[in-house]
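Structures are listed in the sections that come next.
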Structure I
Amino acid sequence: MDVRYQDLIKFETECEEDLDKIKSHLSAFNIFNVLGVQYREIRHSNFVGWLLNPKGSHGFKTNILGQLLKHLNSRGLISASELNEFLTKALVKTEVVRESEKNIDLFLINKELGFAITIENKIYSDYSIHQLGDYYEHVEKQYPHLKKRIYLTLTPLESSRHKNKKFLHGEKYTNITYKDIIRFLKKCENITNNLDFFIKASVNQYISMVEKDITKTSKEIAKAKEIYKKYGQVINFIINNQADFSVHKNLILDIITSMEEDFIISHETNDKNIIYLLPKKQKLLDLFYYPKAESRGGDYIFSYVLLIKKDNIAMKLAFGPIAESDENKHIQEVKRDLLSKMKGFKCLSKSKIPTIEIYYDTDEHDYARVCSIQLFTEDDLISENKSFRQMFESKFNEVNNVLLQPFTKELFETLSQ
């Protein structure tokens, strides 16, 4: 059925009140959305780890951790007798370790009670090939004396992706979800209501953000689904006529290639959402030139990766995977050395860019990231009332000046050491 003018008017008239409620919910102040952390796994791991830590400043004590243990009991990972043993005063001695234990996202260990819980947090990224296996083997080797060793993946909704045969020891893991985390918090609602005002507000805003952006389970989203069911054709008409940043890839390439003195395209790709760049400096190109690595199908193991998404433009500075070859060990050592030095660059630690995110990936990650930065979104484009070319040139030049050029300078300094 073709969408007529009358259909648009009917949609607007009948849904105005509900749309206003949804708009009010979406525009309500939420510190997590303001900081742009809703899709950043590291930030979620920090917050969830804080909640699970009995010694955390939140005031929940062992209650959230206790809810997790009860959930693991319901999943058959902890017996009833073990649960009774764990839910004692000694539970407060549980330590929550972030990243420093073999780069495990969340590692919960209680030596007195004899348990360790490994949690790998994934929101939208995928597991690297060796990640789950490395964590499992590390914990089994280092903590064989602990009688209960549990391995979990944490995802927005139920997922069995970790069980794919290409992930070593993936079958040892059990999936829990962000819906479970929110359920744990809601079961402790009576405690939340008595917490410090700012902590209570933070917890409630976290619940709201997760239900809106991660699990898509808020009441407003349920209402939106109801509206879509009735007016799907009209809404699709509106969606299909919105902008898609990927159509501007050739324009972006023209702008970048016009900066002949600054960049080269390091990898050719037909992917409409990606452009790989490197500084046009021969010494730096030589630094990353390892054709046998076949990294991203090209000659260089590192790139400035421009991500052209549907409604935003971002960039990450990252390595690519290294293929098996007679130079594999040497290239991996080079990657390890470069990544270690890059993490210490002053331009990262002193950056004033609000959207920059520094990563803690190790050289063992196939796509080890140094940092990422968001250039602009569709909302930015609309609010600044600029053409796409004007916006991209402005934001890319800004990022080039405050991040890419200082990063390139420090790479040269690395060469001279």
Structure II
Amino acid sequence: MAWRNILFVLITVSVLDSCKKDGNTGSPTVQIIAPAGNAAFKVFDTIVIKAHASDAVSLQSVTVYIVNNQNIPVLPTAAIPITSNNMSFACPYLLNDVHLATGYYTIVVRAYNGTNATLAYQQIYINAAPLVREGIFVLTRNNSGVHVLKIDTGSFNVSNLYTYGADYSSSDISSYYQQLYISAADSGSANTLELPAGSPAWNIPGLISPTPYFTNVYSYGDAVYVSEYLGFIKYYTHLGIMTNSITVTTGNYPIKTYVWGSYLLAEEKNIGSLSRNLVLYYTGSGKGFEQAAIPGPVVAIYGMDNDDIYIFGNQNTGGAYLQLFKISGNIFYSPITLPAGNLLSVTQINAQTYLLGFDNGTIYKYTYNPNSIVPFINGVTASHMVYDSADNEVIASSGKYVYEYNYASLALMHTANAQDSVLNVHVLYNK
């Protein structure tokens, strides 16, 4: 019996000794040598990250990455080749994401020995890439179909980028994803073009019908909201994957949509009458929240603050209107009476300043505080208009012409001939 006890002890000691040899109970050491703390860089700079990593037994992996202030990686992880258990290295790390915002970030170097990992940190500051206009994209239509034209920045030269044989209901642009979205009305698809080349990416088939099939397309974040006459608002990602679908109020169809905070605002028109409602849905679930009647077709929707939304449009009885919708009270109120005439286009300068294009040949400037509306640019019937925040310019179309104005001086800088009546104007930025 004694020899069995001795054998058990010997086996136990052997197993414990083997575990000590096979396992690595210690942790690696890591030190970031460069860059210095709070060093400043710009997007598209290459940071040379120098560090030292070691382990007493076995250094199995070393990685380098950068996180934001929520500790979320913002760029790909770089794997460092292991040359020894005690190594120094220099890693060129390119800040190649044009969407990086200005602010503080953290370099992380992680060393792993197969059992334990050690992380070293160094805070840096990154300056965002400046906003740059890449081009103006104009949509026209003639007997051969809908044309996408590009107007070059600087030279203002016009080139035909893409043509497809269909009619037109609306369009929108995403600078973040570098895409242009165009929806037909009753004889074509909803199409997506990759910009700036103008190559087709994905589409949503439509139907030839006596009523419009698509009534609007609107882009916000990684969602393309497509309004359908059959009573749906469908969400698609920039890859063309449908992620949600809202069924609107029975007997109505959706037109313009707009995201503000956690809400999707939709203009809904009654099929059998002139009545329209502004309806709020929760963007996540698609469930309805509240609605209120509006006096006529919507031209534009913009948010002012967490509780107030601008609705610009034309009354069913004629004449333009501006109403502010208060979410908390589900009510409208009118901050000002607009000039006589029909409203054609609206563009936002900031949360309290807007330019309004009327059919009387005047672009007016509206400010909420102080509350006023005054003539701003005369002599152009701006059917479509967009403010270029990168260059502080106003791009407006009238008939087949596109005009570029300096916002500060009001000087007309360029004019382009699009050959056919302009359906919409969009500005594409680098991000």
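No lab work stands behind these numbers, since they all come straight from the coordinates. Since the structure is predicted, the reported quantities are computational estimates derived from the model, not experimental observations. Cβ atoms are built from the backbone, for glycine too; each structure is taken alone.
Some points to look at:
- Distance in nm of label points 7 Å out along Cα→Cβ at positions 80 and 360 - structure with the largest value, from I, II: II
- Structure from which 5.1 was derived, distance in nm of label points 7 Å out along Cα→Cβ at positions 64 and 328, options I, II: II
- Of the structures I, II, the one that 40, 36, 21 was derived from, the read-out being Cα extents along the principal axes in Å, for residues 304-399 alone: II
- Ranking I, II by Kirkwood radius over Cα pairs in Å, for residues 192-367 alone, the structure that comes out highest: I
- For 19.5 (mean count of other Cβ atoms within 10 Å over residues 288-295, calculated) the corresponding structure among I, II: I
- Parent structure of the calculated result -1500, given that helix-only ellipticity at 222 nm (-39500 (n - 2.57) for each DSSP H run of 4 or more, over all residues; to 500) is the read-out and I, II the choices: II
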